[in-house]
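Below are structures written as structure tokens.
Coordinate-derived values only; no laboratory data. Model, not experiment: these values are computed from the prediction. Cβ atoms are built from the backbone, for glycine too; each structure is taken alone.
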Structure 1
Amino acid sequence: MRQVTVQLFGAFSELDPTREIAVEVAGGQVADLRAALKALLPLRWPAFRAGLLDYSAFSDQQQVLRDDDALPDDGRVAILPPVSGG
């Protein structure tokens, strides 16, 4: 298990006033983080729209990450929900 700090943007920023949460992840890929969040969201924040996670992207400081990408060495990832508009 490793701890990943997830920076929260958009609707996810409602989860914590600091706009980041620590997540324990079993594995080293972005897909493992997505799975850990799918398990954690309904437990810690049952009123949150957890289905938003399915449509959200993750990024490190430089690029958007795909599910099969490795988690960054520094353990910091941002979650980016979809947006609409101009």
Structure 2
Amino acid sequence: MPENLNLVEIASKHVLLQQSRKALKARCPFHKDDTTSLMITPQNNFFKCFGCGAEGGPIEFLMRIENKSRTEIVNGLAKQGFPL
């Protein structure tokens, strides 16, 4: 996983993040969520939804939010100048 991809920056474009102890929480964009079941741990650059089970890093978040394959996401990031 590229270290220069910041999950908090990526996720904050799609969900409203709220501070919660050691993590950030939000309503999960991957399922109908009436609570804040999505947790993002900034120091690990990792997310986990306790509602639908979605989890991963920045690339997995982008794959789900954009409904694209890993290859499509990585190629798109490379075109944007991210060293992968």
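Identify the structure, out of 1, 2, from whose coordinates distance in nm of label points 7 Å out along Cα→Cβ at positions 15 and 71 was calculated to give 2.9. Each step should come with its number before you reach the end.
Working: 1: 1.3; 2: 2.9.
Derived from the structure labelled 2.
Compare mean count of other Cβ atoms within 10 Å over residues 23-30 across structures 1, 2 and report the one with the greatest value. Could the numbers behind the result be given before it?
Numbers: 1: 16.4; 2: 18.9.
If we compare mean count of other Cβ atoms within 10 Å over residues 23-30 over 1, 2, the biggest value is for 2.
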On distance in nm of label points 7 Å out along Cα→Cβ at positions 7 and 39, which of the structures labelled 1, 2 is highest? 1
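Could you tell me which structure in 1, 2 was used to calculate helix-only ellipticity at 222 nm (-39500 (n - 2.57) for each DSSP H run of 4 or more, over all residues; to 500) as -7500? Each step should come with its number before you reach the end.
On the way: 1: -5500; 2: -7500.
Answer for the origin of the read-out: 2.
Looking just at distance in nm of label points 7 Å out along Cα→Cβ at positions 31 and 55, which of the labels 1, 2 belongs to the structure with the highest value?
On the way: 1: 2.3; 2: 1.4.
Structure 1 gives the largest value of distance in nm of label points 7 Å out along Cα→Cβ at positions 31 and 55 among 1, 2.
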Quick check: 24 is what I get for relative contact order in percent (Cα under 8 Å, 6 or more apart), calculated from one of 1, 2. Which structure matches? 2
Re Cα Rg over 2.2 N^0.38 Å: value 1.01 computed from one entry in 1, 2; matching entry is structure 1
